[in-house]
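These notes open a run of structures that come right after.
We did not get these values from a lab; they are worked out from the coordinates using the rules stated. Here the structure is a predicted model, which is why all the values come from computation and not from measurement. Cβ atoms are built from the backbone, for glycine too; each structure is taken alone.
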Structure P
Amino acid sequence: MRLLLFSDLHLETGFAWAPVGVGAARRDALRECLRRIVALAASLKVDALCCGGDLYEHDRYRADTGAFLRSTFAEVDPMPVLLAPGNHDWLGPGSIYARERWSPNVHVFPEQRPTAFPLADGLTVWGAAHHSPRNAPNPLEAFRVDRGGVHLALFHGSEQGGFERSDEVRHAPFRAAQIGEAGLQHALLGHFHTPRAAPDHTYPGNPDPLTFGEAGVRGPVLVTVGADGSVAREWHPVAVSSVHDVDVDLSGAGHAEAVQDLVDEALHGLSGTARVTLRGEVSPDVAVEPARLRRPAALDAWVVRVGDLAYAYDLVALAQEQTVRGQFVRDVQADLELDEGLRRRILITGLRALDGRDDLAVI
């Protein structure tokens, strides 16, 4: 049996970082991405298309989002389309899942506890749904399959070994060990946007970029299930959009046009959206002003930010001056209570102010 798994498309998401026109274009791209996923399922002739949740944003969906989903999934009828609502597209009276009249091939898993969908003789998919945007319980707690054959889970949840920060929100938290303990051979999951191919579970990752800093091959996963419950996986990138993180080293730039030239060089050949981080050490005479940089025409949008950027003041020479600047440098250097990082920030900010510059935050 072959299944195509995707999750975390987040139709109608806000793209708060993007300009108004760009955000609308990115939302259109997410719809096109879903069409690519459905077309891929048809071309691969899979036995089912499975979504691990966060298909759309419950708080932002448009009037026609439901109609778009209904008609798109109907295109592959009678191929089963199995939907497990997540925390962003949770199942409730006002949700698209409850309001739409789906084609016969669409099955929305209705309960927080896994319920069975017999996909074929000897193969059962057990799916669970979120009923609210938060506080979803562990769907595998006290759950055990009640029949023979091969069993797969489909739900939106947080495997407890997948957290990098202690403050990350746990939605439907579970332990990987519970997959086998429940009698399941594998879990098809959504929620983590970073792809993961663990021995007993799979996170496909969001199929189209949602923000900057996303790494790893992501998109729908072709899951081939053996008669013994073993799985083979193959990722199929389908992204419509392209997003880039670009560091630009400005070291040595002596004037504003040199800054622009370095930015243009770093972005050459890129299209889509870029986040540009300015780094390095520049002459004190250079005003690094992100708002005045010219975006390359090939980019739809960009975000420019200042990273580890410093101005190359000769503090030794300045300390010898019999001027207000020299006295300021001597006073700050004499303050033994300041650590080196804070001392440098105070020195650079003060020197910029004494020079009459208004780009004081660039230190």
Structure Q
Amino acid sequence: MIKVGVIGLGMMGSTHLDVYAKRDDVEVVAISDKDPQRLSGEALALGNIEGQAAGGFDIPDADVKRYDEGRKLIRNKQIDLVDICLPTPMHTAYARTALKAGKHVLVEKPVARTLREARRLAVAAGKADTFIMPAMCMRFWPGWTWAKQAVAESSYGAVRAATFRRTSSPPTSGTFYMDGALSGGGLLDLHIHDIDFIYHLFGMPASVTSAGYTHLTGEIDHVTTLYRFDAPMPAMVSAEGGWDMTEGVPFNMTYTILFDRATAVFDLAAEHPLMLYETGREPEAIPLQDGMGYTHEIDYFLNCVAEGRRPQRSTVDDALPALQIVEAERRSALNGRPVRIRVQN
């Protein structure tokens, strides 16, 4: 039985609790939040995707230790795994503390507010005997795992172009989101999902050209980026992301990948989210695994912990290139010029 403590009971903390509640080999023994109403279950965070924070874990009736500060939870000797769902600037400090205490760590995205902070965490992770995994859910999302396999195996030939889009109205579940100094704006908090997945598919781009603007947070709230890769990578890869849509506009998550012999279209809101249009064939709705990426990433990490197997599908080292790309996009958007990316070790 893996004993888990969850720090932060906002949208993602509640979503993670829902996943743990469905496992019979996991016991949530402690929760932490500075808000007493969330800690008691009187106040519940809401998600922006159907299925998030659904209330599958009964906080009011749960027989768990309750802490008003996450470091108190980390000191609980019962706990094997600490799940960190705090605001972004707090991720690395609590993750390092948990690693030092001998806990396994699942840490929400973005893993850090800056590349420099993420590098400090990578050093700590390299010294730890326990495991740490960033919760980069798109690497586990049904339909996106299909894309990874199709690209890696050249199932429909080479990729000629790929486009990603992830937009929403402003977050309402936490005040920190609207302070760009803390959240990094929509560029870091939301768009990073597609940045990470583009890196996951194609590796590090040679340069980025971004257009974006600040409206809500003091940081980039909406951005469109063109990614250039050295040959023979795709000629065209672009992504749009941000949370500046008018209130009421639903969350949007899509991709279109043009292969030599087919086009794949994913739209989270569609009746059939993943459609394949292959040359010489009728359009095909690709069957997808049940559940969301949150479930599959947590299941994967729990299985790694149970089997003593270091995670490979999402690592702290993977988080460094994603943050390097974020910071390059920010510079490009602010300066109005392409920014070359130097591969760093």
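Compare Kirkwood radius over Cα pairs in Å across structures P, Q and report the one with the greatest value. Intermediate values should be presented prior to the final figure.
Working: P: 23.5; Q: 20.6.
Looking at the calculated values, the largest one is P.
Assign the value 4, 21, 31, 22, 13, 5, 3, 0, calculated as P(r) over Cα pairs in 5 Å bins from 0, in percent, for residues 88-143 alone, to the correct structure from P, Q.
Of the options listed, only Q reproduces it.
Starting from the value 0.75: which structure in P, Q was FRET efficiency 1/(1 + (r/R0)^6) of positions 120 and 208 (r between Cβ atoms, R0 = 30 Å, to 0.05) calculated from? Before the final figure, lay out each step's value.
Numbers: P: 0.50; Q: 0.75.
Going label by label, the one that fits is Q.
Suppose helix-only ellipticity at 222 nm (-39500 (n - 2.57) for each DSSP H run of 4 or more, over all residues; to 500) works out to -9000; of P, Q, which structure was it derived from? Write down the numbers at each step before the final one.
Details: P: -7000; Q: -9000.
This figure was derived from Q.
Work out FRET efficiency 1/(1 + (r/R0)^6) of positions 80 and 192 (r between Cβ atoms, R0 = 25 Å, to 0.05) for each of structures P, Q, then name the structure with the largest result.
Working: P: 0.55; Q: 0.35.
Going through P, Q one by one, FRET efficiency 1/(1 + (r/R0)^6) of positions 80 and 192 (r between Cβ atoms, R0 = 25 Å, to 0.05) peaks for structure P.
If you work out relative contact order in percent (Cα under 8 Å, 6 or more apart) for P, Q, which one comes out largest? List each step's numbers first, then the result.
Details: P: 13; Q: 18.
Result for relative contact order in percent (Cα under 8 Å, 6 or more apart) over P, Q: largest is Q.
By the measure FRET efficiency 1/(1 + (r/R0)^6) of positions 96 and 320 (r between Cβ atoms, R0 = 25 Å, to 0.05), tell me the structure among P, Q with the highest figure.
Values: P: 0.00; Q: 0.95.
Top value of FRET efficiency 1/(1 + (r/R0)^6) of positions 96 and 320 (r between Cβ atoms, R0 = 25 Å, to 0.05), among P, Q, belongs to structure Q.
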